[in-house]
Structure 1
Amino acid sequence: MLPPAVLIVDDEPSVRAFAQQALTVVGYQTHEASSGQHALSLIEMRGSFDICLVDLMMPEMGGTELAQRIRRLLPSVKILYFTGYADQLFSEKRRLWEGEAFIEKPSTVNGLREAVSLLLYGHTRGPQVTA
């Protein structure tokens, strides 16, 4: 069984590195994108992701627009907004759709891992990867 694929989309390299390191160690396969357009290109090349970790405030294409475009390509993908601007998220969206959640920046390593696991599996124990 393949490890769950996570697309990390953030314009800040340090945030991408934090998320990549936090998630790879516990069994997720991570891919990084520095912009919304980069993320869409990766989706077109790779074809599928289990979850997208999306920064809300990015230049050129914000997180809510990116999430809508991702959902058109991957209707069953989970979206985890990773933001320091939760108030902005809810001013753009009245409520989150099924398969969406948010976590505020800054986050702890365990907080991020638990949020990803909860959205994907409904529990906080992470992927149950078997070789």
Structure 2
Amino acid sequence: MDGVTTVPGMQDRPTAAELLEAVADSLDGEVLPVVDFTVQHKVRVAANICRILVRQLELSAEVDRSEHDALAAALQRDGSLAELNAAYAEHLRHADAAELPGAVDTLLAAVSGKLMINKPGYTS
């Protein structure tokens, strides 16, 4: 590419997360103060949805990987996250009481990961 200089890390910018954060900031900082009271709740909801999507983009791969690894270890098999969740639910239907404390820990970790995305600070 003659005459074109690229800066490392500057391609594909802004990212989807950066765009969503900019929309959320604009809704909160510019739109919310000037809209009628009857619309303000909708504006807050829209900004919150944008921020949830940002967290999904940034955290869901790690949260899903952790849940996958925990379920695969508990079941001693591999598969997609959906397959492992279905297999674990079926496994727990027939599990004995000795397995339940470990299952609770596994499930609480999965729920905590999802709450980090959807409702940060809720678990603390």
Structure 3
Amino acid sequence: MNSVKQEIASSAVNEIEVTAPGTIHRRYCFNRNFIGFAGHFPGHPILPAFVQILTALTLAEEHRGQPLELAGVENAKFHIQLRPGQEIDVECKEKLVSGKPGCEARLTVAEGLASLFRMSFVEKGDV
């Protein structure tokens, strides 16, 4: 696990919750010193989109107990800027994405829906 994923995992504030078949939740809170804020933007930190995607991927990997290789991201919408100290609820719902195994990820904060996107994963045997 790379250092960003390790910091994401250590920023979880609860255990993974299975709320319905194929649906998992976990809350995260990234402090001001979180590596994902580095350089984005000095004096006005905002959690980058790629870190939001990596957070959902890390949650899916932890739940499955194995690394996953990202094949693609679709229909990504980012509505609310995420800042240090916010509690972020991440939900991953398993579904086929472009014919591949994947999930729909939803990140929410107290103010509402922060981001929504679908991720697909490389299947074993894909080249």
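From 1, 2, 3, which structure was helix-only ellipticity at 222 nm (-39500 (n - 2.57) for each DSSP H run of 4 or more, over all residues; to 500) = -12500 calculated on?
Of the structures listed, the value fits 1.
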Suppose percent of Cα pairs over 23 Å apart works out to 54; of 1, 2, 3, which structure was it derived from?
2
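The numbers here are math on the coordinates, done by the rules we state, and not lab data. Quick caveat, the model's predicted, so the values are computed rather than measured.
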